Structure P
Amino acid sequence: MTALVLALAACGGRPENAEKAEGAEAAAAADYERGPHNGRMLRDGDFALEVTIFEEGPEPIFRLYPYLRDRPLDPRQVQASIALTRLGPSVDRFSFAAEADYLTSPGVVSEPHSFDVAVNAVHSGKRSNWTYPSYEGRTTITAEAARDGGITTEQTGPALLADTLPLSGRVEITPEGQAEVHARYPGRVVSMSVQLGQRVSRGQVVARVESSESLQTYSVTAPISGVITAKAVNPGAITGNGAPMLTIGDPTRLHAEFFLYPRDAERVRVGQRVQVRSTAGENTAVGTIAAILPADDVLSQTLVAHVALPYQGGVWRPGLGVEGVVQVGAGEVPLAVRTRALQPFRDFTVVYARVGDTYEVRMLELGRRTDEWTEVLGGIDPGVTYVVDGAFLIRADIDKSGASHDH
């Protein structure tokens, strides 16, 4: 039906009932009448102006198509301007010049395309004015509903972004938490009173040895409290040749040993903060690098960073695999938002700005990102209040209201 009406208009034979029918179709299809270029049709008597945003170029810009009695009008006969009042408020102003069969403005219509529009046009000395709302990604939620929904906000501003490096390693008993048990004098082991894996206390008798010189038997005691982690002799064996009889480890004195490859070793320093997570569960801890030492394999040039771990009731066990994130540097950026505040919207990453009880998307140009902060290069100003927690409620309300990208 629409194609037929447009064909009749081009031939100058557009009947009145066809015009009414098309207007009814447009009203049924949207909240406003659309023109031949799918823009918003603004009418003032016989004069009309179709407002479109051309988005096929590098940046979206306005194009205005003028009509007189529904026929295309030479754009050189029309002067026009547009003012966009954004949430905040701020006002973007556009002036237009004729080009081809439309009026255009060099000013970019920046995202979001959500504003109150005021259009002014002059043709044959007559001034026409229109105003209308054109919102996208905007909704209103009362303060009480926001509070009940767990919505929290902060203001955009500078932040300290940490530069991090991922690590992998395992849990081991610290050197201070390990002790070897030696016989004081060479001799024959008369008895052993402990087994592998048994817990012992400092000063507890763990073996008796008959001295080869005096033939007297003496007791061997545990130098620390812990667990027997290695056992090298049994009753009847000869000991005292320098090799340890037993090894004791204290399972409460642990650290994570992270492997540093040559390409990363220059960035890691003693004292840097490390977040530690178990690969076998959700246990986490925070510590600092206490020492950086060469690995056992000298040829690999790998270093090992030691990070002390709290006991935490035994959740950390020797041999357990761990992952770490070490903060290797930090720098302040002039503008950042909380990383958890970022949300998808169309093809953009956004946050939701709040002005009073009104919330609206802000399309962001992003820089560096950490788990806590993300640098913002454009799309939002400093000092703007934005949603940190509960943004999914804002998105759901916008989806429900149908505040879409439409011009």
Structure Q
Amino acid sequence: MTKRVYRKQFMVALLCGVAMLSACKKAPEDGNAAAPAGDSVKVGVLHSLSGTMAISEVTVKNSTQMAIDEINAAGGVMGKKIEAVTEDGASDPATFAQKAGKLIDSDGVVTVFGGWTSSSRKAMLPVFENKKNLLWYPVQFEGNECSPNIMYSGAQPNQQILPAYDWGKEKGFKKFFLVGSDYVFPRTANLILKKHIEADKLTMSGEEYQPMGGTDFSGVIAKIKAAKPDVIYSTLNGDSNVAFFKQMAAAGMKSDVLPVMSFSIGEQEAQAMGPSLIEGSYAGWNYFQTVDNPENTKFVAAYKAKFGADAVATDPMVHGYLDVYIWKAAVEKAKSFDPAKVRAAAVTLDAIPTPLGVVKFAANNSLVQTGYIGQADPKGQFKILWTSKGMIDPQPYDALAFPGKTCTIS
């Protein structure tokens, strides 16, 4: 045996050892999406199962898994059962990025469902772009982003925040106070709101932020009292909402005295906080459990049967659920698990009925969907006060806040 051949064989053996017992072969260039051998296909489910965001994300993980279980019971996708590999993002953007890489590289998942905060999404974005994989992101966000490697099923600003602002104007609110958690979504969402408040010549009474998980709102509440706004628009996330509403109530400013419009409180958060704490407050979403259609009735019944009679459904939960079904439909249309082919198929699917109502993905990877405004009742459900006139086309870039910017994905 020549030295040259020996060295070549030694390097192959060494690389196999580094790969830790993996099959020593070239990784596919399509984000681990070559049709997997065997009778199953792996997908990632990545949410915060611990930390400040667990109050919201655990149930999204549950609904995602329910969709996977239902699809498997019906025969799977392309003749393969779906195997979910679940990871905990731990309410930390760096952990989300690390776990996303682990799911793609070590577990060989063909796609990932997950994320909540925009900080977590932005941390994961370069991972999915560099590895050419596909993330299905189920939560409302601030827009101002357009990636071929993320399917944005949660609301763009023009589908949630701005309809809620327009509704507030129609209610006669003229003085707005903005409160948010200190990260990407609240700051960008509030930038958009401020641009529209300024354009309409209304009053910005104040703008305050708290760190993620922050619980001391004494200073914020003092500023709210001094400013005397007509309404608060809140982009607080996670369990900070519990502290905020409790301290507002203790200060004599429950929702019947000073209305609050929230963008991250739904039925699950209401139950966890105690429905009486947010009774009478408003929320803007693209789904409430009280949406009346056959698909929602079926979904809610199935979720309660699986997770208990007291379990409730929220907007991000339903988006997480339908993401799995749309991924399945796109895989079957593309006849491939390749992320690029799946993405191209997803944006050409016909509109389908879902618990949200009828939806479809637009060419910019964002969901066309209906907007709703609801008011919290004593049981933690939301009475729907306003419904958009048909589905709202997603616009990733607000014309006032980001003039001239457009989203084109080829």
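Read the figures in this text as sums done on the coordinates, not as results from a lab. Just so we're clear, the structure is a prediction, and the values are computed from it rather than from any experiment. Cβ atoms are built from the backbone, for glycine too; each structure is taken alone.
Tell me which of P, Q gives 28.4 when you compute Kirkwood radius over Cα pairs in Å.
P
Determine which structure produced the value 7.4 for distance in nm of label points 7 Å out along Cα→Cβ at positions 208 and 344, calculated from the coordinates; the candidates are P, Q.
P
Please compute distance in nm of label points 7 Å out along Cα→Cβ at positions 184 and 232 for structures P, Q and give me the label with the greatest value.
On the way: P: 1.9; Q: 2.6.
Largest calculated value belongs to Q.
Taking mean count of other Cβ atoms within 10 Å over residues 240-247 as the quantity of interest, name the structure among P, Q where it is greatest.
Q
Given a value of -3000 for helix-only ellipticity at 222 nm (-39500 (n - 2.57) for each DSSP H run of 4 or more, over all residues; to 500), calculated from one of P, Q, which structure does it belong to?
Computed on structure P.
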